[in-house]
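Student: Structures incoming, each one as structure tokens.
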Structure I
Amino acid sequence: MRIFIEAVGIAGPGLNGWREARAVLSGAASHVHADTTIAPILLLPPAERRRAGAVVRLAVGVGLDALAEAGRPAAEMATVFASSGSDGETIHQMLSVLTTDPRAMSPTRFHNSVHNAPSGYWAVATGSREPSTSLCAFDDSFLAGLVDATAQSITEARPVTLIAYDMPYPPPLHQSRPIVGAFAVALVLVANDHARTIGCLDIGAPGNDRSDHPTPTPMSVPALEHLRAGNPAARCLPLLARMARGEAGHVLLNGAAGSTLDIHFSPRGTS
């Protein structure tokens, strides 16, 4: 499948915003670890803004950043949200309540616990009535989201924004499912090339000449490699690094149990 990238949004440790991240990922600037910036969603009404948890703010914020970069109205954009676990903090709070007596469950916590909560807040914030899909595929979540969003954009001949995000769980859940850092990425995907695209992706499975379990493309900076390996949404970092360098070539992105995507990136004008 071939798809074109129109804009990127990113939020991660020391990677807050595509302009900052592009310099780091290209090697033009050193990576300096800093907490991920997770800002309030100013488009939400005050009551909804107070209810929105960190995962919602992370996901919606990075999507809005990408669409601002693309110059596209968010209300007119189809979306695919992909996360391996969504709001672990809310799940932790709900499980904690279930150990108490009485078991008084907060309605706000309950509606924030569902996997498509970010999609719902997105619709409220943007006024969008466009299609939205929420996916969970464990460590394959970014890969599954990219394939789904690409297929939608191609078959429906419309732009689609992929938003992938994951945050650490609090203890004791963290011991069973360790996730490194708070990270989110948004890609505005379009089926056809035009003057504002960054480049194109040719997406497929590894060729027959590769091993059954091909080695994923690593990051050269140890802290970024730790993030890539430890956060499912950050599996995209090698692809973003190639895009930041404007360098044509292949990257292998891995998920769980040996699943891999072979993606060839071509900067605009070279495909």
Structure II
Amino acid sequence: MKKKRKLNNYSLEHKKYLKKIKVDKTTTLIAQILIFCAIIGLWELLTATKVLDPFFLSSPSRIFVTLVDTFKNGNLLYHIGITLYETIVGFILATALGTFIAILLWWSNKLRNILDPYIVVLNALPKIALGPVIIIWVGAGTPAIITMCILICIVITTLSMLSSFLSCDKDKIALMKSMGANKFQILFKLILPNSFGEFVSVLKINVGMSWVGTIMGEYLVSKAGLGYLIVYGGQVFKLDLVMSSTVVLCFLACLMYILVGILERKVKRH
């Protein structure tokens, strides 16, 4: 009711503009769905006619059957739950720690200058090379996987947030200082609010990176989880299981990305 009343207050041109935006969104969504259906249909057709070997590439129908069977025996939800837990914990810890480190580096120029080369080296280092060391440090299993996830995400979080903090308008900072604001007030009243857009971008990046880190960790040490299913399926040549686990991973990553987008819109409204 309120929405209709609000629309009535708009001019004819603005109503046409809003309608055009709605039509564009609907058209885009329909096109995305049609492309997805076309890919699935073509994949199924090519494997059914043996143009593509279903043993190596599986097929949508075989993936569906595998998912149903794995769900019925209770294994699917168990493995999803483990991977989801590891990913969410790693995602939250990496984002929080990376942002905190970025604040410390913004706060102290001297600390930033000292640690800058180490951060660059850590960012360039292939994290998978630290796998055996991580296992020795924190033990095999979930702790090692979460640590790998954190290592994958934390450096990019730190660098992105620090860059955003340092790019804040110097004139605004000078104005706040001239009005007697201390560093805490500048941080919480200006720097952090000004960096919200970059923080959301970091969250979206970390969604993908956290899944990469978790699966890499599960490749190394896990006895359960979607990464474990992929490794196991490859070892015993159950490629339907490999493809099924990959499809579930894509779905979960997409869902996590959508949740971050919803959070972004809600915060912007307030």
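What follows draws every value from the coordinates through simple rules; no lab data is involved. Remember, it's a predicted structure, so these values are computed and weren't measured experimentally. Cβ atoms are built from the backbone, for glycine too; each structure is taken alone.
Student: Among the shown structures I, II, from which was the value 1.8 of distance in nm of label points 7 Å out along Cα→Cβ at positions 19 and 227 calculated?
Tutor: I
Student: Matching task: 4.7 is the computed value of distance in nm of label points 7 Å out along Cα→Cβ at positions 75 and 171. Pick the structure from I, II.
Tutor: Label of the source structure: I.
Student: Give the label, chosen from I, II, of the structure having the highest value of distance in nm of label points 7 Å out along Cα→Cβ at positions 139 and 195.
Tutor: Comparing I, II by distance in nm of label points 7 Å out along Cα→Cβ at positions 139 and 195, the maximum is at I.
Student: If distance in nm of label points 7 Å out along Cα→Cβ at positions 155 and 259 computes to 2.7, which of I, II did it come from?
Tutor: Answer by label: II.
Student: One of I, II was used to calculate distance in nm of label points 7 Å out along Cα→Cβ at positions 27 and 179, giving 3.2; which?
Tutor: Label of the source structure: I.
Student: When log10 I(q)/I(0) by the Debye sum over Cα atoms at q = 0.07, 0.10, 0.13, 0.16 Å⁻¹ is calculated, the result is -0.24, -0.48, -0.82, -1.24; to which of the structures I, II does this value belong?
Tutor: I
Student: Here is a further query. Out of I, II, which structure matches -10500 when helix-only ellipticity at 222 nm (-39500 (n - 2.57) for each DSSP H run of 4 or more, over all residues; to 500) is calculated?
Tutor: Value -10500 for helix-only ellipticity at 222 nm (-39500 (n - 2.57) for each DSSP H run of 4 or more, over all residues; to 500) corresponds to I out of I, II.
Student: While we're here: Comparing structures I, II by mean count of other Cβ atoms within 10 Å over residues 35-42, which one has the largest value?
Tutor: I
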